[in-house]
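What follows is calculated from the coordinates using simple rules that are stated; it is not laboratory data. Only a predicted model underlies this, so the values are computations on that prediction, with no experimental measurement involved. Cβ atoms are built from the backbone, for glycine too; each structure is taken alone.
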Structure I
Amino acid sequence: MMNLKGNPELTPRAVIISTPQDVALLDARKGTEMFRKVHVPVLGLVQNMSVFRCPKCEHETHIFGADGVRDLAKTLGLDVLGDIPLHVNIRETCDSGQPVVISQPQSDAAKAYLKIAVEIVRRLPAPPA
């Protein structure tokens, strides 16, 4: 697909972000279908609030379900670009104006965002030489 200027590297692309809940997955499916209808490539899906890890005992709980986005991605023929955990530090750092990737770059949450960023960049066309 080319944009109005004829540069494929400038063509808009989409990333669908959803929690693993059924209602959210319905919206993610509709969003994907909409982007496909208007010929905007979907690079993949991201599962938000994928897991809560207890700060005291490290036990992991999938509060909103475990594999909803993975199952949807399989159905739609898309990749899962990564998972963002449900963690209070993500909210607190964003609210303070210092996102977790800046304020806590070694944290699991920051690493999750960076992994997703790498996956997105990997799927973008190479810039012209």
Structure II
Amino acid sequence: MNKVIDKLAWIFIQDGKLLMVRSKGKELFYLPGGKREAGESDEQALLREIKEEISVDLVPDSIKYVETFTGQADGKAEGVSVQLTCYAADYTGELSPDAEIEELKFVDGNDREVCSLAALVALDWLEENQYLS
């Protein structure tokens, strides 16, 4: 049986490029977000994860579901996939790496080689639907 890792992610586009993050000690970039803790709603988990990773507060009333993407999980056995339930939202504060995050980067289709496989699924969809320039 294939295993699915369930995660939430924040879609933030600025100047036609998608915000991604890279963890300390890792090479590939992924969408900011993470896993729900026991009893958390998607909104609660997303607010917590984004604050922990990139030091900003999402505006709860602005959170909107975008799409759910599934792709091979990086660094995991073949058949282990990650499911990203993605939301867009406004934020307050200044984007800054925090906790385990080493770098923030705005990417487009020219940056495919630095993106995780699951992030590429989202990137491709966003390009196909003309969200990115």
Structure III
Amino acid sequence: MPIIRISSLALSDNLDMKQVMQALSSGISRDVRIEQAQLSLSWQIIEANHYIAKGEVAETQPSHTHPILVELLIPEVLSKDLSEKIMHSLAHRLGKELNFPVSNIFIYERQLASQQVFEEGMIANWA
């Protein structure tokens, strides 16, 4: 049940976000062999001038500063190898779909411990 939360400044006006999200979900699913039903992705647009990096603010998403920020939430039972595969897939899929340099994508992982997640009406127990 990886949860992927993406944040960026506004992207190109002619970008079809529905298509991008579907391509990310299906592509990551294929790359790492996780069913799409197990993946959750969201994308939040950061308001113009609400993101500062290296002392500079930006109105729209630049390709060489202000990295796209990605938080990857995964259960602690997922192997390190699988979490790394998810990160690589996600970075390369984002780069491809957005025509964006992978070097300006920042992904960080947070592990979710058993009994520290509430889902499907109950506390999740992965033990």
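Here semi-axes √(5λ) of the Cα gyration tensor in Å was derived from just one of the structures I, II, III, and that gives 27, 16, 14; the source is III.
With distance in nm of label points 7 Å out along Cα→Cβ at positions 89 and 113 computed over the structures I, II, III, the top value is the one for II, the highest of the group. helix-only ellipticity at 222 nm (-39500 (n - 2.57) for each DSSP H run of 4 or more, over all residues; to 500) was computed and gave -12500; which structure, I, II, III, did it come from? Of the options listed, only I reproduces it.
Could you figure out which one of I, II, III the value 22 for relative contact order in percent (Cα under 8 Å, 6 or more apart) was computed from? It traces back to I.
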